[in-house]
1. Using distance in nm of label points 7 Å out along Cα→Cβ at positions 66 and 314 for the comparison, can you identify which of I, II gives the largest number?
2. Using mean count of other Cβ atoms within 10 Å over residues 170-177 for the comparison, can you identify which of I, II gives the largest number?
3. For mean count of other Cβ atoms within 10 Å over residues 202-209, which of the structures I, II scores highest?
4. Out of I, II, choose the structure whose coordinates give distance in nm of label points 7 Å out along Cα→Cβ at positions 218 and 234 equal to 4.4 when calculated.
5. Using the calculated result -0.33, -0.53, -1.58 for log10 I(q)/I(0) by the Debye sum over Cα atoms at q = 0.08, 0.10, 0.16 Å⁻¹, pick out the matching structure from I, II.
6. Cα extents along the principal axes in Å, for residues 178-273 alone was computed and gave 38, 34, 21; which structure, I, II, did it come from?
Structure I
Amino acid sequence: MQKTTRSAVVLLSVLATLPAVSSALNPVVQTMYTADPAPVVHDGTLYLLTSHDEEVGKAGNFNLKNWVLSSTTDMVNWTQHGVVASLRDFPWAAKEISGWEGFDNGAWAPQMIERDGKWYLYAPLQGRGIGVLMADNPLGPFIDPIKKPLIRGNYDSIDPTVYIDADGQAYLAWGNPGLWSVKLNKDMISYDTRVGENGIIRHPMTVKALGERVPPDAQRGTSYEEGPWLYKRKNLDYLFFAAGPIPEHLGYATGPTPEGPWTYGGVVMTPQSAFTNHPGVVDFKGKTYLFYHNAALPGGDGFKRSVCVDELKFNPDGSVQTVQPTREGPAPVATLDPYQRV
């Protein structure tokens, strides 16, 4: 028995030193419903902030109360960190209703970014504008540094995307059915009011910029619907977005700056199993990835969605290739450390 035990220990030691062969699997998170992916890379780790479709609440409606975080170092093995922020972090947003019980559909599509050692999380709050939270690390705890909306508005002020260019200028864009943006100040919790309308630029909603809507809609003149995402590759700035009509597909436009002017590029992904979609594009360890959501998990539908990821590829001229969703997801970009908890 002693000899057998020693052999087993030796075998386990040998196995622990071998490279781990892994394969990914879509959806990325399979223990809860997630949507509106917002990936960000920091110090060799990809963090994935998402909204969280609750299984409880009014049927046939969105039920979103918090934002959850996952992370990976190899695009295959993911660590779930749970809830990192919630509606309760914005007390001002609940003043119009009696108690938190009624505020059950406010935690819509977020995005966060790091600057100078601080993390900033931008979130829309069910018709109450866009708020900002701040923390020392992506896991929180997050606090509300301004205790009021950063961007005031109604249901058009949703789906914020944040981007910092090579010169250190930060931009925030958002909107449904229009597209607006501001230049954030270095503090990341205020914006330059010297341009546009009190600092807010309304982007032209033209077919040249954002594509033709088919069939036409008297209320929406372009394919742009919501969910903007700012990204830069080489000398081109990209605007990815959820495009209409419903069910949504994903489209993109390019421009010389993060404020455009935009030129429509085409379709990135055709409609999926959920009637909404939301792009999140990020570079990680030499590859570019498109995060999106569908209704692939058991029991899923348009109100119980699931985040997925596949590799995004570009043509030599900078145009984006159409992404075909896969069940397998992307290949690993690093070797799993068997001693590290994931």
Structure II
Amino acid sequence: MASPHRFGYLLVHFVEDPDGHGEQIYFSLSHGDDPLAWDRINGGRPVLSSHAGTTGVRDPHIIRAADGWFHIVATDLRVWRAEGQDWEEFRRHGSRSIVIWDSPDLVTWTGPRLVDVAPPSAGMAWAPETVLDPATGDYVLHFASALYADDDPRHEGPALAQLLTTRTRDFHSFTPAEPYLSLPGGVIDMTVAVDDDGRIHRFAKQDDEAPGSWQVFQQVGDRIDGDFRTLKTNLGQEFGPRVEGPLIFRANDDERWYLWVDQYGHLPQGYHALTAPTLDGEWQPVPGFSLPAHTKHGAVLPLRDGEWERLRQRDADGGWSAP
């Protein structure tokens, strides 16, 4: 079978907007095959919205499944709402569900649907992502959650954010969630990439207040559920003292990788980019990176075989009306 022609990139994300409702799914499309210049398409309006659960979605991730379908998973969380922000309440009594959409072509989407993934002892299910496990052929869904003691049903005691995993083959049914990674102070926002040797690289964020925090860090291992060693820490600190939400993707020409980190310590918030020739390389800031302000925590999908043209044509034909 011929290799697919690769051209262009899709960024699926949300927008930080205290005065509006940016906690929806937005699409940004690269300028042709340039991964450093982007337009927020659909006239800057969301492409997908959720009226289920909290009615807000953050931290979306998109995967191209082995059967050719695409799946978006997102946090069921609306921070900016009339009754105000309460991050402590979100952590202790937030949604234990994620929001999912499905598509055969990136243009037509079904959903949203809520799927419970976190156990009753969990306070929330944040920043879900899926990755194909090459060792088993199923998909690992990982997300951040705080687990409270069994004798603390009201979630009043202490609990740190940690990473949990569950598995699926159809994006409808999921195995019971299991603890995956915990660190002093808490850990969130994991994303995963596989290198040419089949090694698993995971990037995540240790809590800012943890003594000697690694901040955004990179680890490598041979299996998703195996042992990992730390390669890099404090990634993206040149962009500000508070960065999170790493995303990772490989350029279509195979000559380099891009690591984006989401700066949230000052305005304007949004992504900044690092690059390296290999996942083991030295990450360097990218000059000339162009992305609309307040483009927040999402995922980049490298496109194939006319997908960029299909998305651009749909945008030219009037775009999407978020349901």
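Read-outs throughout are calculated quantities, based only on the coordinates presented, and are distinct from any laboratory measurement. Note that this is a predicted model, so its numbers are computed, not measured. Cβ atoms are built from the backbone, for glycine too; each structure is taken alone.
1. Top value of distance in nm of label points 7 Å out along Cα→Cβ at positions 66 and 314, among I, II, belongs to structure I.
2. Once mean count of other Cβ atoms within 10 Å over residues 170-177 is tallied for I, II, the winner is I.
3. Between I, II, the highest calculated value is found for II.
4. Computing distance in nm of label points 7 Å out along Cα→Cβ at positions 218 and 234 on every structure in I, II gives 4.4 only for I.
5. The correct label is II.
6. Answer for the origin of the read-out: II.
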